[in-house]
1. Can you rank 1, 2 by mean count of other Cβ atoms within 10 Å over residues 115-122 and just name the one with the largest value?
2. Taking 1.00 as the value of FRET efficiency 1/(1 + (r/R0)^6) of positions 107 and 187 (r between Cβ atoms, R0 = 35 Å, to 0.05) derived from one of the structures shown (1, 2), identify that structure.
3. Looking at structures 1, 2, which one was percent of Cα pairs over 32 Å apart calculated from, given that it came out as 29?
4. Given that Rg and Dmax of the Cα atoms in Å, for residues 147-218 alone, derived from a single structure, equals 12.8, 38, which label among 1, 2 identifies that structure?
5. Please state which of the structures 1, 2 yields 3.9 when distance in nm of label points 7 Å out along Cα→Cβ at positions 67 and 251 is computed from it.
6. Quick check on the output: 4.9 is distance in nm of label points 7 Å out along Cα→Cβ at positions 99 and 275, derived from one of 1, 2. Which one produced it?
7. Matching task: 20.6 is the computed value of mean count of other Cβ atoms within 10 Å over residues 91-98. Pick the structure from 1, 2.
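Quick note: the coordinates plus some simple rules give every number you see, no bench work behind them. Everything numeric here is computed off the predicted structure, so don't read it as measured data. Cβ atoms are built from the backbone, for glycine too; each structure is taken alone.
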Structure 1
Amino acid sequence: MRSTHRVSCGCRTAAGKPNLNRGVCNSPGSGQLINKTAHITGGSRGIGRSIVECFAREGAQVLTCSRSEPKEPLPQGVSSLTADVSRSDQVKKLSGEAVSRLGKVDILVNNAGVQVEKTIVDSTDEDFEALMGVNTWGVFALCREFIPLMAGNGGGTIINIGSISADHADPSMALYNASKAFVHGLTRSIAIDHGHQGIRCNAICPGWIMTEMADAAFDLADDPDAARTDALARHAAGRFGQPKDIAQAALWLASDAASFITGQTLTIDGGLVAASPLRPGLF
């Protein structure tokens, strides 16, 4: 069985070649985040990059981090750091840099993620540490660091990137599925424990969003092309998602328009999990 540790990353064309510009949030901004500051993890490509571009276009001051330097320049004015959110020393560094560069943090987006394509029996201790270090401990540690900073400035908004896989398990993705269930539970706990401090916390649960992580999941199938065709037929929207679909939802949750929304998991999947499990076209 093929298995790798994959981080969230850029989209692919139908031919399988990387295309980091496809699906980005490129509509004109309306100033929804003017005078806001945001720290976004995993912002060099894929969903994270689309959120970075969208927030910057809407007027936010943005700081992002990733394990490697962005392959393409980030929008003008966006600050970037290399960091591993699974390491405690680097999480502390991130919070310090955020205060130094932004002055305050109004919005935290925990987007960085790792995917391991294995069953629990095939998963190693190293797989567990690598995936859970980013997907669970990293989210926990960043929230723990940033909540006091936000509370000291009157509040803030946390957006965690979860997954439909938390409630609808994908095969051969045991650790990933479990890690996203943790993120959803933590999201609700933060919302009820820190709401009195002016902090909102929500999770976005993407479905099939066309990034390399989705490609890796399709590649597990005996016939990847047939798996794609079958998966597409299950989408009421008639298409797979793009990173900009998630970025627009993150923008809404970060904006004042969502000021009464907290403790929620927002599914964005083109109607995938709303459908019957019966194969489309059987009836």
Structure 2
Amino acid sequence: MRLMSLYLIAEIGINHNGDLGVACQLIDSAANAGFDAVKFQKRTVDTVYSREFLDGPRESPWGATQREQKEGLEFGHEEYRQISNYCEDRGIAWSASAWDMESIDFIRKIGVSFNKVASPMLGHVPFLREIASEGKKTFVSTGMATLAEIDGVVDIFRSANCPFELMHCNSTYPMPEEEANLRCIPMLRERYGCDVGYSGHESSLLKVCAAAVVLGATSLERHITLDRAMYGSDQAASISTHALHSFVETVRKIPMILGTGQKVITQAEKAVREKLRVNVNDV
């Protein structure tokens, strides 16, 4: 039994608050801490939300309507081109989860390292088929989903011969720890015969993610932030940048600590055995 690898994704999402400088600071923090990738979110505002919703009131740093808030959180082509170049310079992979068909095309034209399907999109069959048609490794979050819905998603990706990895997820922000239900990780792995990761939205740093790795998670995704007190709905469920090194160091050690499951006497034990082993012969 070989030691498993662990792919770590730092979810920047919309925690950049529309500020490219903040996004680059978060990329720096993730790269310095040892994450494998960073991820953003991309929405076409007029497609994802209705006009009635966008015209509704919402106080934010960008104005007094929902539209101003939603548009204030989005980056355009130029910002994402700079993000792509910056990630390449820092040696870290990057992606963005699309929330509509137009955003799939937007992200595809820029070029990302992998695809990510957010939990709300699991019921959008044309969207899933379009993602799968690219044949690029795709992480699929399973929050708010029934097993029947996940069955359908798996069928779509396997029919398209598209490599995928499911991610167990609870879509509350922040998620109460007692609702993590991490035993779904081995259940999903057994049911679908695929790698299963964990996308976490809890407020705690390590407990849930460490348990997920012990249960066999092959990837972890956690939101990150410069400061959990910053404006934004995801900030409270994020890891502050000052804690990222500790997070990465701990979770990456867990597969090594778990070992291979083969009972052997280590080199260090052999010396102790020579000194302390008592052999009692039957009289």
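1. Values: 1: 17.6; 2: 20.9.
Structure 2 gives the largest value of mean count of other Cβ atoms within 10 Å over residues 115-122 among 1, 2.
2. Details: 1: 1.00; 2: 0.70.
Attributed to the structure labelled 1.
3. Values: 1: 19; 2: 29.
Label of the source structure: 2.
4. Values: 1: 14.7, 44; 2: 12.8, 38.
Among 1, 2, the structure yielding 12.8, 38 for Rg and Dmax of the Cα atoms in Å, for residues 147-218 alone is 2.
5. Working: 1: 3.0; 2: 3.9.
It must be structure 2, since only it matches.
6. Details: 1: 4.9; 2: 6.1.
Only one of 1, 2 returns 4.9 for distance in nm of label points 7 Å out along Cα→Cβ at positions 99 and 275, namely 1.
7. Working: 1: 17.8; 2: 20.6.
Working through the options, I get structure 2.
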